[in-house]
Structure P
Amino acid sequence: MTSHVKESDVATASLTTGTIDKVEITTFTVDIKDFARNYKSNVIGGSMVYTPGAVYTRPVLMARIFTSDGLVGEYANFATTGSVDQAIIAAKVAVGNRWHERELIWRTARRAGRPGNSYGLSFVDNALWDLAGKAYNASLSQLLGGFRETIPAYASCHNGDRLDNLPSKEAVVDFFLGLKEKGWKGFKMHSWHEGNKWEEAENVAYMREKLGERTELMLDPACVFDSISDAIFVGKACEEAGFRWFEDPLRPLGVGIHQHKALREALNIPILQTEHVTGPEAKADFLIAGGTDILRADAHYDLGVTGCLKTIRFAESLGVSVEMHGPSPVHRHLVAAMQSTTMYECANVSPAMDNPSPEIYSCGYSDNVNSIGKDGTLTVPNRPGIGVEYDAELIKRNHQTTEVITAG
């Protein structure tokens, strides 16, 4: 077969890719009513919990990238710990490089951000992918070869509390039944912080009894059990109730391969780990060593779209699924482009919170529980890049800081 593309044309096209002239790292805030972080309880340990009358002012990080050929890529979401300083480091690496050189920027910024995991690089990398989509007039999922326009989703509730938000198994099921009427077909419970194995096992059985046999159910204790024996006890309940998976049961953080391998060997239910095991290499090691059956990835923890793709492609070659952690338009694109059919997580929702994502969009994008389709799916943004627009007035009104990094 004869190619109709001349080598000279390819060379010319590659030279037309502009350089990154400027990166802006901006922080602003959004207010979350009736929630606060509780640092006074060693059981809750700083988690964001239902607190009637409180207002939690939560920081949002935005990365905006400007190029010599007039393109702009941007991404914003809740700021993770240490991400602002790390994003500035990643921005300093990015400026002066051509905008398509994501892999070069990614590997250099990782090294520049030592010794920690560069959560801030995640935001810069996501913005670079947004820019690429806009340059090629393609959505992110189209760039990745995605073939789904809608994706199956499940509702994932907050950790249970004792303040009339999700205080009992009856309250949990009542909440999920209300969501089921809206179209949701899958539900994940985050456990009560106390980690009482009897309460947890009873809740598992009650969820299955009341929500029905053909409902996808999952349990994520969010690292509340002090002993592997308690985790196995509750895992057995999940196994008997036919849950889809059992996730992150052990204190303090869910990063130990040995203990999770022992957990896997004691149960006949898929174990899902690595939400807190960041980066593609560490996730690969965790899986190969037998610590999990299913992997977690997050475009805010795992070094952006580029980092997530490395984990996804590695896992696919072994026939292993990757579940994206939490809501984000980027995660919708990644789920849409995966080989296997996974489920999009709308976390954390409750009677007191119907939209877990920052309300920062002006384009209609939303993770509100009322946005679910009757078939249990959510739509994938189809405009160029990540496919969302941000509320400029809100950003201006709640602006905190902006660091401008230039190539000069």
Structure Q
Amino acid sequence: MSSAPPRPAPPRAPRLARAVGPYRDVLAVRGVVVLELVGSLGRVPAFMAGIVCVLHVVQHLDRGYGAAGLVGAVATVGTAVSSPWRGWVVDRYGLRRALVPSIAAQAVCWSVAPFVPYAGLLVTAFVAGTLGPPVFTVVRQSLAVVVPAERRRTAFSLDAVLVEFSYMVGPAAGTAVALAWSTTAAMLVVGAAQCLAAIAMFVLDPPLRSEPVAPGEAGPPVRHGVWTTALLLAMACAFAADLVLSATDLAVVAQLREEGQVRWTGLVLAVWAAGSVVGGLVHGVLPRPVPPWLLVVLLGAATTPLALLHGPLALALGTFVAGLFCAPVISATVDLVAHGVHESVRGRAMGWHAAATTVGAALGAPLAGAVSDAAGTGTPFLVVGVAGVVAGAATAVVAARVHLRPRFP
């Protein structure tokens, strides 16, 4: 009598399904899809604004790129200075009351900006930056409330990936509108989109606080305030990471221009962003969190070899590898802030985090430009890469001394 054939092993879940599962769970949380759609509606015009202002200053006002860069710098200063204050307003008075000045300021500033001289444009840029809709911070603050703690890292990774897509769409859309119509029309479109996004966020009014809990389960006392060790380390990592990213952005352009391959700039930057998307998606489904300081070290280490690469193909491959750590490091710092402060001050904490990223991004490009002029176009990769490694290692040492580890669910 022959023995029965062995039962086939139960089929294993496809790897793709296991990878997509956590993101499906996040998107199934009530309100997340609408929140991210409204967030993207606000992020795209924010990324459009920079290139539109550059084209307006150069083409319409007939000034140089230095003058155009100053407009962006003034807006950046306004954003960096106001981010913590805007976070305090959100914490104290609620989102809707915080958005009313933003809606009014964007409507006025972007309606006036196309028709004023250069000095007037500087003023309107500062006001628009200071009172810009806090879309980035509000989306992250709301995700920390509506998404269960064990899924927050996946949610923040997804948010970082969507920011990358907005970064890819925004400048291209701004350039297309400016070239198809005029920079005046493009600025009006940016203003209308900013107002529409702020109004949509006003109507949505996403939750920024969890439901009240029993006194014994209220978590860390509010008296600890906003300045926790977790926030300071997250700000340090965010500053270092955005400095590296901003410097890399300019260094890629300078390198390709030096080699007479400037026509490949868009493709190389797109491949870099694609690497960030891949890295962000992978980071969101890892079984354990990766400390942000380690990701800063890896970002710096991956950026340093770009100094040795020449030609569009090699540079694209190199930036793809470096891009793998872009979205993860940003989402990891946001996750650290979300878990490291009490929710009653989370708006302020997210504001300070945004200020750190803004200042890092603002300093990275001038640093890369100065190093490129002084020592050659490949040198900025080396300088900021080493700086990233040192900054990440120093932050890791501090984290070890205070026994801070990202033990998130």
Structure R
Amino acid sequence: MSIKQNLSFSCLAGYTTETGKQETQTTCTAAGWSPEPRCFKKCPKPDLRNGYVFDTKLFYKIQENMHYRCASGYKTTTGQDEGVVQCLPVGWSSQPTCRKEHETCLAPELHHGNYSTKQKMFKVKDKVRYECASGYHTASGKRTEEVECHPYGWALTPRCAKLICSSLRSIENGYFHPVKQTYEEGDVVQFFCHKNYYLSGSDLIQCYNFGWYPESPVCEGRRNRCPPPPVPLTSRIQRYSTTYRHGETVRIECGLNFERQGSEEIRCENGKWTEPPKCIEEKQRMGCEDPPLVENAAANLSSKVYYNGDKVTYVCERGYHLRGPEEITCKRGKWTLPPECVGNTGNCNSPPDVINGAVIGGLLASYPTGSSVEYRCNEYYLLRGAKISHCEQGKWSSPPVCL
């Protein structure tokens, strides 16, 4: 079909489109069909004990709501007399449930944890806090938690469960030790490869409260791996590894006062590197013109003549902040891109909160442009992202997350 041409389609009995219709149209675009022609199974009327549904339907379309009411002495999971659930492509948005109404909640026996009080019986709306022992987590996966007594019982039944990780899949051309059905937090697994195969990745992984880290390695044949790259004298590479996989590339930079002849990148192909470049000494030292002027900035001019590799640093005047690198370098007769000095026009409010983490040091009500704060995660949590957030023009850069 040609672009922008429409196609009508209809769903079989018991199925509807994502918008709940029995039939609709889809359009051919450069990226494919829009929307994708799909049919979803309708949601069957659930078996609701201790309550009733307002209508008599047996099936519900996608995005259709079902209203239900609990019998006297019973409440929904949110403590209400009535509830509403919606039919989604994956099924009901939540399972409609009616629970028996209580006037009190009994604190269950807590293994591998402790309550904050010795009280055992709690009235509706009372709260109790409990803490799990090391290596165990609460009903919602935390170390400590506060739960509330509802008319149908505890919002989340207090319990301390062992932190576990999923079982590991077998590794092709290799094996691991120890082998278990489930692994507990702190367990370490080591991977090995069969003869003529080599590990790509870490040979050791550990079970944490958020899962396995790092990810499992793979076993590869010799022809898929290259040795360390052939680095010419007076040159360097931007990143270094002990092994490289088929298809990986490495960029080579020649040293100061040396010129590259050949491709700047070499590639690992079937266990061998492509031809590396040569670094030839320059016959004549290449100089740069005077460093560029940056408005509202001062440069530390240490020389009248600048050659390849020489650097100059800029500092902004009061009331301005740097945007870009503070240092420029003379490279083969040209300066790298200079920074800008931008006026401080807006302050930032307190930095954004991070769940399971906090800012190191005291917080201020206002931060000038150019300020920065550093985040730290709580115990048992791992920081992902940049740990430092910067204030620029009234906005903070994205903070990290604590997993």
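Values quoted throughout were computed directly from the atomic coordinates according to the rules given, and no laboratory measurement underlies them. Not measured: the values here are computed from a predicted model. Cβ atoms are built from the backbone, for glycine too; each structure is taken alone.
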(request) Tell me which of P, Q, R gives 20 when you compute relative contact order in percent (Cα under 8 Å, 6 or more apart). (result) P
(request) Match the computed value 4.5 of distance in nm of label points 7 Å out along Cα→Cβ at positions 139 and 203 to one of the structures P, Q, R, and report its label. (result) R
(message) Comparing distance in nm of label points 7 Å out along Cα→Cβ at positions 67 and 347 across P, Q, R, which structure shows the greatest value?
(response) R
(message) Given -0.45, -1.13 as the derived value for log10 I(q)/I(0) by the Debye sum over Cα atoms at q = 0.18, 0.32 Å⁻¹, for residues 155-194 alone, which of the supplied structures P, Q, R does it correspond to?
(response) P
(request) Could you tell me which structure in P, Q, R was used to calculate helix-only ellipticity at 222 nm (-39500 (n - 2.57) for each DSSP H run of 4 or more, over all residues; to 500) as -25500? (result) Q
